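None of the figures in this text is laboratory data; all of them are computed from the coordinates on show. Here the structure is a predicted model, which means the values were calculated and not measured. Cβ atoms are built from the backbone, for glycine too; each structure is taken alone.
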Structure I
Amino acid sequence: MATLALLGGRPTKTKPFPAWPQFDDRERQAILAVLDSGVWWRTPGTHTAAFERDFAAYQQARHGVAVTNGTHALEVALLALGIGPGDEVIVPDYTFVATASAVMMTGAVPVLVDVRPDTYCLDCDLTEAAITPRTKAVIAVHMGGHPADLNRLTAIAERHGLLLVEDCAHAHGSQWNGRPVGTFGRAGTFSFQQSKLMTAGEGGLIVTNDDDTERLLRSVHDCGRMPGEWFYSHFIYGSNYRLSEWQGAILAAQLTRLDEQTGRRHANARLLDRLLAEIEGVTPQSLDPRSTRNGQYAYIFHYDGAKFAGVPTKRFIEALAAEGIPNQAAYPPVHALDLFTSGAYRSRLPNLPEPHPSWRGAFPVTDRAAWETYWVPQYALLGDEQDVHEIAAAVRKVQEHAGELQ
């Protein structure tokens, strides 16, 4: 009789992981409050404005500007910071496409850089080497919730007169040397899409400690209006990126449990670090000692098929998923996306007839991360210690019976 669940055996994990999203009467009452108020629009409303203040305070930032989603958070931030045609912005090759496409939306060119093999965050040496006279900004992505090296990146930005933007879509609650992410650069962007660490289905937010930047963020996200001016005055280019009162109210409720959830995810991930370290061929994403708290959007580990009887990554993913361990697909390399290889990028960058040289470079770490990692989604880390032990037991079981998969 087959042992592995993929081949008909009994799955390792039979107790379900916690459901996601998590909600209770806090969200129900928040929705009813908006419904009964009759004010569903952000401009005269109070719920989204209150959430902006509370989330910014949680991240220890002076200002927060809520927008329609995480992609728009990046776009609004870049537009407010004056990024545009003729500029270059350094982004990691290992990220969701929005980090690069937001740059293209402004008319600037995303310059792709490989990531570190331990954290999968920007390689700072390669970042500095990619700087040219056209470089205007660097976007640091906190991959899986692990902060990029903010010590070095802030130093690089200051040394070269660049803007640092933090893509914190994975990193609500993450800290670097005890300080929340999003506050090291000029702006930090967050996503509240369904899979994120807190959610209203969609939504985004930008934090900043700079008063002038906050004023421009508000203008860009509200059709070019300026705070305090007549409603039909439009001073700069902007569009309607406003978040609704419904989403602001739900997110305010979600925020009340974020701190406890972040602590639980971080603790369970550290237990899983210890358990998986005992399994040859499995290498968890490193935790830099300066990463004092990891929001842990995903638990990422590298898979070495040579230690699993040569079983390809895809087959390993199928086997582990059959054992009851959920998998969230890893990002493909940005440089390999059709947007960058087919010429489709020219619709946003008409003055770039040929691919940027950085898109044709070698990205060995990104390639390895994209095709040889397993991502356990964040909600699996909201369980108890039994859940964590069962994740490790499932990996161990697949290794012990890997020969059956050939």
Structure II
Amino acid sequence: MPERRKFEFEGSTGAKLAALLELPDQLPVATALFAHCFTCGKDIAAASRISRALVKRGYAVMRFDFTGLGSSDGDFANTNFSSNVGDLVRAADHLRSEDMAPSILIGHSLGGTAVLNAAQSIPECKGVVTIGSPADAQHVSQQFACDIETIEKEGETTVKLAGREFLIRKQFLDDLKTTSTDHLAKLKAALLIMHSPTDATVSIKHAERIYKAAHHPKSFVSLDNADHLLSRAADSEYVAQVISAWAMRIASSTDVAVRPKVAPGEVLVSERDQKFMLDVFSDTHQWMADEPTRVGGKNAGPDPYEHLLAAVGTCTSMTVRMYAARKQWPLENAQVTLRHSREHNSDCEGCEDTPAKLDVIERDIHLEGELSDEQRARLMEIADKCPVHRTLTGTLDIRTQQV
């Protein structure tokens, strides 16, 4: 089940920015940082759909609200394009602090223009994706062109964008005038440009300008019949599909865990962040282990005792299922819930001097189906005969050696 983490980080102006990190239920192929369109937010339909679709394909995706927008703090009137770029760099810094520095930057509309500018300040960036993006930020001023004279004369004015009112100040316009496409020739990352030929907000000529200004490797994909906001779910799904396939080719080896050789019957545990996050490998499977955030971990996977409970629970369910199948009993489903705790053990030698505690695993088994009382009783007996149960309750010797 994919994981969603909501959190805040400090933006370029010092404001707290609201963010969402979505993680796949496996080791991420790569981490992507998504920048939303001008005056939109991280939860706009296109951003949400593309992010979810990428997570399903194994990517970790972070998106956030720029300063003064959505759930983020700060005053939009005091922001500009440069502060948006700064917010992206701060977002990458936060991911880096979590050992998940983004190797893929994705931007929708002006967000794409911003990631093109931010890429040079994010050394881990291996690929940049623009979706319906202007070649330079000055294009934004066309959305309030009729108010520019007032802004220049009075220093600020309120404009209506996408049905909402925003205070635009002269510093915003001045900042836009400093942007260009000159930096694109210095882009040290692969570039994927996605644009609709029928985009009525940002002409496809901007995609042409970006493509000509950038050096290879670069690619262009036409989003036929899509509107600027990718309002159709099918268009967002297609964008995610293309990004996923493209990014898979340019993701660095550090983004994909090198799978070690593990002999059948063995399990290899390897540190991932030199803290608590671990990669766990069997001969054919791979998963993660971690500790909760309250004890210094990142909660990227189950903790050791959750693995222990999972071992008992899965073994219990499998054993009950095999027995019911062999007997051809009408067991529809076997659900096992487990809890671990420690209790004071008063019946032990020396307890008066050193109080002992007994590890306890509580196991609740719910059997569904038209089973007789006798069948249910027998299946509960069989549950205690699962191999992991017998290992833990028998004589267990763990032999450790340095290799």
If you rank structures I, II by distance in nm of label points 7 Å out along Cα→Cβ at positions 44 and 292, the highest one is I
Calculated from one of I, II, FRET efficiency 1/(1 + (r/R0)^6) of positions 52 and 92 (r between Cβ atoms, R0 = 30 Å, to 0.05) reads 0.90, and the structure in question is II
Re percent of Cα pairs over 27 Å apart: value 52 computed from one entry in I, II; matching entry is structure I
Candidates I, II; distance in nm of label points 7 Å out along Cα→Cβ at positions 12 and 340 computed = 4.6; producing structure is II
Taking relative contact order in percent (Cα under 8 Å, 6 or more apart) for each of I, II, the highest value is that of structure I
